[in-house]
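Heads up, there are several structures right after this.
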Structure 1
């Protein structure tokens, strides 16, 4: 549906914070399913944790937010420019259910719950196989910067 080259055109993030490798499904204005391949080469594994590498929960939430941004940009038929920044506005009910380790594929499922006054609210979950690794309600917004 969307490969890394298309993702790079939409998201301003770059290594090491770009956390979406591919979009598998995209239902305009409704939902997105994206993929993050988790590699032992990720820089955060050096310190989290050297004896048992685990992907930080905040990065799982960031990956979900990046997938949400792709959903919104597609919904608005826009490609953001350097003056457009997509921010977190809130995170509610975040839960972490299983560790994500090197070699896992993190499936990012994000559904648009509502959009009002430039604030977008999503129901999001990250899975490894059929198991939920993380879930949360995310709120995001876009701003123009000078």
Structure 2
């Protein structure tokens, strides 16, 4: 009787990277969707948690994720303001409100629980090794710190 084939023997790393990336995106969207926000909302809330920020700074932070059909995240910031989670501070700055801080704290708890679920059964050492290997592979493919896409 033959031993069952290990997953690594059935598929190359590219398969697993794309599969895990897609599953993380889908599950993260579900977590955020439960709070009725998108990844852009999440990104902007975290940026505003650092303190009042200009619209230009928000766009600069979001630049790696913008598309031709969405050259600015201003509509997302406006949505946060309409929810009472952010507020304009003059003509070019926006800040997080107390309501926004509470919402962000709740969402951060959901995200933390989700991240724990993703890494369940994986030791800290294995996790660090995996990230290190992926970083080395990215470097081998031309990635560098100077071209870092920032948090995704």
Query raised in the report: For mean count of other Cβ atoms within 10 Å over residues 74-81, which of the structures 1, 2 scores highest?
Result: 2
Query - With relative contact order in percent (Cα under 8 Å, 6 or more apart) derived as 19, matching label from 1, 2 - result: 2
Query raised in the report: Among the shown structures 1, 2, from which was the value 1.00 of FRET efficiency 1/(1 + (r/R0)^6) of positions 114 and 138 (r between Cβ atoms, R0 = 25 Å, to 0.05) calculated?
Result: 1
Query raised in the report: A value of 2.7 was derived for distance in nm of label points 7 Å out along Cα→Cβ at positions 26 and 106; which structure in 1, 2 was it taken from?
Result: 2
Requested in this report: Assuming -5500 is helix-only ellipticity at 222 nm (-39500 (n - 2.57) for each DSSP H run of 4 or more, over all residues; to 500) as calculated from a single structure, say which of 1, 2 it is.
Outcome: 1
Query raised in the report: Just checking, which of 1, 2 has the largest value of Cα Rg over 2.2 N^0.38 Å?
Result: 2
Requested in this report: Taking 11.4 as the value of mean count of other Cβ atoms within 10 Å over residues 18-25 derived from one of the structures shown (1, 2), identify that structure.
Outcome: 2
Report task. Consider the structures 1, 2: one of them gives 0.95 for FRET efficiency 1/(1 + (r/R0)^6) of positions 10 and 90 (r between Cβ atoms, R0 = 35 Å, to 0.05) as calculated from the coordinates. Say which. Result -> 1
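Values quoted throughout were computed directly from the atomic coordinates according to the rules given, and no laboratory measurement underlies them. Just so it is clear, the model here is predicted, and its values are computed rather than measured. Cβ atoms are built from the backbone, for glycine too; each structure is taken alone.
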